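What follows is calculated from the coordinates using simple rules that are stated; it is not laboratory data. Just so it is clear, the structure is predicted and the values come from calculations on it, not from any experiment. Cβ atoms are built from the backbone, for glycine too; each structure is taken alone.
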Structure 1
Amino acid sequence: MLTIEWSMASGWEKPHIKPLENLSLHPASSSLHYAVELFEGMKAYRGVDGKIRLFRPTLNMNRMVRSAQRATLPPSLGVKKPTKALLYVILSPVGPYFASGSFNPISLWADPKYVRAWKGGTGDCKLGGNYGSSIYAQQEALELGCQQVLWLYGDDHQITEVGTMNLFLYWINEDGENELATPPLDGIILPGVTRQSILDLACNWGEFKVSERYITMSDLMAALEENRVKEMFGAGTACIVCPISKILYKGKHLHIPTMENGPQLTTRFLNKLNDIQYGREDSDWTVLVS
């Protein structure tokens, strides 16, 4: 097989012809041609006591099963249902994404011309194809001076996810209630482990309303005009939580007052989850690795 490597630093390298048996993944693999590929992101934490802990690994495994079921292709267009699979486990050392209680907010670009997922698609599964198709929009966001994409959906511009994270809005809702809201799992939202953990914590605290509900850009702009928005943040395995300070929408910069408000709730979630993950607090959410 002819192989030619490319890098941004060196461009195209010298071509090589290698025997197929020397390749770890056969070039005819359906994962390369038809994206029959899924992955999971799960971290192990070395606690303050030196012990290694996994954080809610059952949620990752359950999601992996659902993704695998969805990724199985029917026998059409010459593609057969896979009869074999290969599991790779990549181990790499990582440190805390943010120091506890200290992080920088991000700016978002919201434009409905790009869609991350759609009804009947695979947005609720952790498939590689979902992410590869988002890179072009991410590049445009960077060119416009924003760090991530705020993905919208539908004619009413529903807020769905931010970059590769789930999204949360802490605000005073239309009924005057303090509410933590996140889009519902309706088929286009990834059921994130951190997302579920934040919902579980908030419900256990019982200090404000917790909702899985639709939020549109019109809802957000009305709340901003009426000073009802407190904090807005993304949530995911890599960063745990990531505060949002600005959204570029229809050529207008919307200021999100997350940092002016502490950000108290965002920091509280970060510290609570870090305490559990690093063993400062006992919890049945962690599994010790012997």
Structure 2
Amino acid sequence: MSLDSSIDLLYALYVSVAFGTEWSVKYKQTEICALKGSTVFINDSYTYPAGLEVKEEFWVKEPFDREQDTPVYCRPTKDSGRVQCYVDKQQHFSLKLINVTKEDEHDYRFRIKTNVAKQKWLGDLVKITVTELLVKTLLEVIEREAAVLTCTTSCSLTDSPTFIWYKNGRCLSSSTNPLHLRPVSSEDAGSYMCAVRGYEHLPSPAQTLTVRYPPKNVSVSISLSGEIVEGSSVTLICNSDANPSVQNFNWFKEGRTSPVGSGQNYRVLQSGFYYCAAQNHHGAQNSSTVSVLIKG
């Protein structure tokens, strides 16, 4: 205990004996974790020894000069600025900070001065910490595996929050934190944000979830050049949805086990039934068979 605190305690004990009442304060919270941009409201009450007259009430923040009572952070006022404090006749006192920022992270105290110079009271510390929301997750996952997205803060928000999740700017039905995606599909890829209900205007920065998956929806389209007659140009084009993009396209003709061509486009010179196989690092898929008839 510091010398100043010991002196204050001795005076408090003296007044308690002399007047029969002690200094006391009822704090609802002494540690507050607030979301950046939100409003912090400290609302408490106090008692003081009978026979004294309260002359001044104000808020200070550390570091604070106990001898000079400086600097004063907030005096009770009717002003409607960003920092407001109030005291009523029932000895309730409050401090309100609007649109808090990291610069508001301090230890705050409530100060009371009476008509007896040595009789003044300095409240316990009320610590305010300001945090932001962040979405933490693996940046890339493979389809059919699990993804976990967590809305994190640097401290535990004082009021038990209900979290809201957004994907590509649209609100999701889930309000759980963490958000579990199991199993992951390609449709889960996108930009995710989280927010606290009541503070939807203060969402986290967006975090992009990338889903890797093998080729799917593989199909063949035909590019023609005039009538299909012998010697005309018939080009087959293999299309596929994949992430990462398809690395290899191979063409097959029914009845043959080895490829007849490679590449996304394949020029057909003979009639037959053809299909393509698309492949990336995560797997492969074949298209349906298409029939090509070249007239002789």
Matching 21 (relative contact order in percent (Cα under 8 Å, 6 or more apart), computed) against labels 1, 2 points to structure 1
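Can you say which of 1, 2 returns 20.6 when mean count of other Cβ atoms within 10 Å over residues 167-174 is computed?
It traces back to 1.
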For percent of Cα pairs over 37 Å apart, which of the structures 1, 2 scores highest?
-> 2
FRET efficiency 1/(1 + (r/R0)^6) of positions 55 and 135 (r between Cβ atoms, R0 = 30 Å, to 0.05) - highest-scoring structure of 1, 2 = 1
Consider the structures 1, 2: one of them gives -2000 for helix-only ellipticity at 222 nm (-39500 (n - 2.57) for each DSSP H run of 4 or more, over all residues; to 500) as calculated from the coordinates. Say which.
-> 2
